[in-house]
Each structure stands twice: as C-alpha cells, then as structure tokens.
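Listed below are the structures to be examined.
What follows is calculated from the coordinates using simple rules that are stated; it is not laboratory data. Note that this is a predicted model, so its numbers are computed, not measured. Cβ atoms are built from the backbone, for glycine too; each structure is taken alone.
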Structure 1
Amino acid sequence: MKKMKKLLLSAVFIAFSFTSFSQVGVGTSTPNASAALDVSSTTKGFLPPRMTKVQLEAIASPIEGLMVYCTDCVPKTLYVFDAFNFVSISNNTPSGLSSTDVYSGATGKTWMDRNLGATQVATSSADAASYGDLYQWGRASDGHESRTSTNTTTQSSTDTPGNDNFVKGSDDWRLTVNDNLWQGVSGTNNPCPSGYRLPTETELNAERLAFATQNAAGAFVSVLKLPAAGYRVYSSGSLFDVSASGVYWTSTVVGDFPSLLFVNSMGSSIENYYKSYGFSVRCIKD
C-alpha cells in the first residue's frame with residue numbers, strides 16, 4: 001500500500017513538472033525567458049526537416065507557420081506556409097513559382113508576370129513591349145488579338161470564327177450570345193497557357209484594392225506591373241488610349257456584359273463593357 005502511494009505521488013510530481021515547465025533548453029540550462037525552445041551552440045546548427053518540392057507540396061493540411069527546408073526548389077532555402085502557399089524566406093516567392101510567374105502576397109495568388117502576347121515584363125506604364133495583345137471577350141488566340149489584325153463587320157455564328165479578323169460594329173463578335181466562354185482553365189476558348197486561366201472579377205478586383213494608389217501608376221508599381229496598354233474600340237476597330245489607360249478582361253459576366261479592370265491616370269474601377277472591345281488579358285494560375 002505504501003509502495004502504491006509512493007508511485008502515485010511520483011507520477012503526480014512528474015506530471016506537474018512537465019506541465020509547469022514551459023521552456024526547453026538544448027545546450028543551455030537557462031533558456032531565454034521569451035523562448036519555448038532555446039538551442040545554444042557555437043559549433044553546431046539547428047536542422048529543420050528537409051524534403052523535395054514534391055514532398056513539400058504533398059504535406060496534408062499544413063498549418064500556417066509550418067517551416068521546412070526545400071532541397072530542390074528555386075531558390076533552395078527555408079519555406080514557411082503563409083496560409084496560402086509555402087513561401088521562400090529569402091524572396092517571398094512560393095515553392096511552385098516559375099520564372100514567368102509573380103506571387104501576390106496580398107491575395108495569395110500566382111499570376112503570369114506579363115500580359116498575354118507581351119514579350120517582356122513592363123519596365124514602365126508606357127512600355128510598348130509589355131502591352132501584349134488585345135482580345136475580344138471569349139475568343140481564342142486565333143489572330144484577331146493582334147493589334148494590326150484586319151477588321152470585319154461579319155459576326156460569327158460559332159465560338160470559333162475560323163479567321164483572324166477583329167469583328168467591329170456590333171456589341172458582340174458572335175451572332176448569338178454565349179456567356180459560358182472563358183470559364184476556368186478548361187473553359188472554351190481559354191487563351192491562357194496550360195494551367196492558367198482568365199481571372200474572375202473578384203480575383204482581379206482584390207489585386208486592384210491592393211494597389212498603392214488607385215490609378216495607372218499604382219497598377220504599374222503593383223506586383224502585377226500592369227501597363228497602360230490601351231484598347232481597341234468595338235465600333236471602329238481602332239486603337240485608343242495607348243500608354244494612357246489599361247483595360248483588363250475577367251471571366252465574369254454580369255447580365256451579358258463581361259467585367260473588366262479599367263485604370264488610367266485619374267483612377268481605377270471595375271466596369272462592364274461590350275464583348276467586342278479588344279482588351280488586355282493577364283492570366284492567373286489555376
């Protein structure tokens with residue numbers, strides 16, 4: 001009986017010690033008061049879990065703040081889960097980022113770093129090489145998006161016109177309405193590269209709200225570096241406002257009128273315009 005009491009008292013003491021001692025010191029008997037774990041050494045380092053990018057991205061339900069070392073990511077460094085992605089501590093980029101992607105820390109989204117059809121990332125708001133092509137809403141990359149494509153007044157009866165003409169003079173390049181184009185990465189006529197798609201109004205507007213200033217200058221200095229690429233007018237097929245405004249399509253349709261982001265020197269806004277306008281496209285990673 002006495003032996004049993006001693007065992008019980010020992011168990012209580014041990015349990016009390018573990019619950020009341022909230023700090024652990026490795027290499028030190030006096031861990032810093034602000035640290036739950038204090039590792040002290042002048043000859044050895046702290047070694048976190050090491051794994052490949054495939055293994056890192058296969059972690060199930062990672063908790064925000066989880067840290068691992070990625071052995072084959074670019075850059076090869078420590079990555080911390082920020083509630084959206086595993087992000088490099090050296091340059092704040094996600095583990096899966098490619099050389100032509102940019103990561104928005106404000107929204108947790110990955111985007112192409114340039115407009116569709118552009119040859120480079122914008123170096124200024126008026127960088128012509130960064131303007132890219134101008135798409136009529138819902139059309140594939142069939143040649144109409146070229147800034148010098150030929151105009152026609154003949155509307156298409158199908159989702160694939162079969163020519164490279166820019167349809168002018170009507171509010172839709174199609175004879176009949178089809179609001180289901182450009183919906184998702186597998187959507188009909190999605191002009192973006194594999195794994196990318198048109199952003200929704202909500203996604204593009206979230207980036208707009210993160211601009212330092214709500215105008216073309218803010219759009220350029222944002223992580224997306226959106227240039228003022230101008231647009232193509234539906235009534236004439238002519239270019240307008242090049243280097244003065246930028247207009248970017250979304251996949252969202254409101255009452256048969258697609259949503260878009262409009263920016264110029266005066267401000268920025270989400271608008272709804274005719275599908276036959278020619279506007280810029282910035283693809284988002286699915």
Structure 2
Amino acid sequence: MPELPEVEILARHLGPLLKNRTIRGVEVLRKRVIAPTTELELAKALRGATFDDLIRRGKYLLFGLRSPDRDKPTLLLGHLGMTGRMFLIDPAASVPKHAAVTLDLGNLRFVFEDTRYFGRLTLDTEALSRLGPEPLGPEFTPKYLAAELKRSTQAIKIKMLDQSLVAGVGNIYASEALFCARISPRIAARRLKPAQISRLCECVREVLNRAINLGSTLALTFAGDGSSDGLFYYGSDGTNAGSLEERFAVYDRAGLPCGVCQTPIRRIVQAARSTYYCPQCQR
C-alpha cells in the first residue's frame with residue numbers, strides 16, 4: 001500500500017507534467033472510484049479545465065484546476081487506496097485493463113489505474129476535514145502530540161495510525177519511527193514521557209524525509225511496468241538498486257538481526273496490522 005512518501009513523490013513527479021495542460025475529455029470506467037460525484041458532475045467540472053497545481057495532504061492528492069467559466073478553482077481529490085497508480089501515457093496506447101478514470105489531455109492521456117478499486121478520484125473533499133496536522137508541517141510539535149496522547153489508552157503504534165492525530169503516517173513508517181525513537185509499540189500512548197514524545201516527533205519527520213529523499217533519487221516506474229525491487233511502492237528500473245542501503249530498520253524484517261543490537265526483529269499483530277520492532281532496543 002502506498003504511504004505518505006510514495007504519495008509525495010508522485011505529486012512531485014506528476015505536478016510539473018500536468019501543469020497548464022487542459023482536460024479535453026473525461027472517461028469514467030469504474031463509477032465507484034468517483035463516488036459520490038456522478039459522471040455528469042465530473043465531466044462538467046473537468047472538461048475545459050486546466051491543471052494549475054498538485055499537492056499532497058496526508059495520503060491524498062489535491063489537483064487544483066482553473067476553468068475559464070468559473071470564478072473559483074476546482075479541487076479534484078485523489079487517493080491511491082491499496083493498489084492505485086496515476087500516470088501519463090501516449091493517447092494512442094492501449095488503456096490499461098484496470099483503468100478506473102482517464103483524462104484526455106491532447107497529446108497525453110492521464111490514467112488512474114486501480115486493480116482493487118479502493119482508490120478515489122472525486123470532487124468530494126469532505127475527507128480532508130477529518131485529517132490532523134501534517135507530520136512534516138509546523139503544527140506537528142511535541143506540545144501538540146503530548147496534548148493529544150495524554151488521555152489515550154491505546155497502544156502508541158495503533159494511535160499513530162489515527163489520521164486525525166497526524167495525517168499520512170501509515171503502518172510502515174509508524175513502526176520505523178517507533179524504532180528510531182526506541183519506544184515500544186505496545187506502550188499506552190498516555191504513558192509516554194515528554195522526552196519520548198519529543199523524540200518521536202523528530203523520528204516521524206526523520207523516517208518520512210529519508211524515504212522521500214530516497215524515492216527522489218530513483219528512476220521510479222509509476223505505471224508499474226517495471227519489476228519491483230522491494231525498496232519502493234512503485235518499483236524502480238533496477239539501474240541503481242544495487243548501490244542502495246537497506247531501506248527499513250524493522251519493517252518486514254521479522255527474524256532478521258537488529259542493526260543496532262543484533263537481536264532478532266519480532267512481528268506482532270495490533271489492530272489487525274503487522275507491527276515490527278526490536279524487543280531489546282524498544283523495551
């Protein structure tokens with residue numbers, strides 16, 4: 001499943017390619033991904049509109065569009081779900097089997113492909129109102145986090161996945177941040193001490209920035225036509241995978257030695273999600 005770094009990298013990749021391109025046609029192949037927006041509403045809002053910008057909010061993609069017949073810009077919200085991909089192809093190329101929505105941009109075609117159709121490309125932006133602060137933004141501070149955690153009896157790993165607490169932190173980077181901060185994923189959120197909370201804030205930013213920087217150096221195959229090397233959701237073309245260091249410290253490394261103390265990494269299940277941690281470093 002794509003997480004915040006993958007969505008950020010996609011926004012940086014697509015933004016310049018879409019800038020100032022005008023939508024000439026809209027084709028909806030899977031209605032569920034645009035709900036509650038209707039096909040007619042989507043076509044009316046997008047046809048003739050020009051892409052202005054593309055930013056990330058949590059795990060959402062926000063496409064800003066301007067139209068000559070509208071005073072206010074149009075906001076198109078995208079979410080990759082579990083298996084979604086967004087990319088550009090030649091208009092003469094075959095539309096992928098699992099394409100959910102395509103946009104005619106003239107000499108290019110925008111494709112939203114999703115094999116499981118859990119993603120979204122819609123005019124409905126209500127989901128944004130439920131998001132907490134950005135983990136890489138100025139509002140995500142130790143003071144804020146301490147206030148939010150002080151009454152929570154949930155295990156800190158589970159609490160970190162609450163998108164109303166902090167937007168965009170997912171299962172992978174919650175495990176990585178807790179290892180970085182040397183905090184047990186089992187401890188109740190309200191039991192964290194001020195020094196631990198401060199370190200956790202730092203580590204959330206650290207692991208996310210590291211992943212974004214890594215993705216920025218790879219030739220990623222956003223259309224999914226390359227073989228995945230296990231280092232990034234999209235997969236790379238393989239030209240520089242051999243020179244990369246191990247990406248994750250604990251995630252998906254059950255049974256392998258901790259890079260700090262050599263203790264085998266453990267896997268447990270919390271709220272139906274896998275958690276990886278070092279029982280020695282994260283007592």
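When mean count of other Cβ atoms within 10 Å over residues 60-67 is computed across structures 1, 2, the figure 10.0 traces back to 1. Comparing mean count of other Cβ atoms within 10 Å over residues 28-35 across structures 1, 2, the highest figure is found for 2. In this comparison of 1, 2, the computed figure -8000 for helix-only ellipticity at 222 nm (-39500 (n - 2.57) for each DSSP H run of 4 or more, over all residues; to 500) is attributed to 2.
When Cα extents along the principal axes in Å is computed for each of 1, 2, the one that comes out at 58, 43, 29 is 2.
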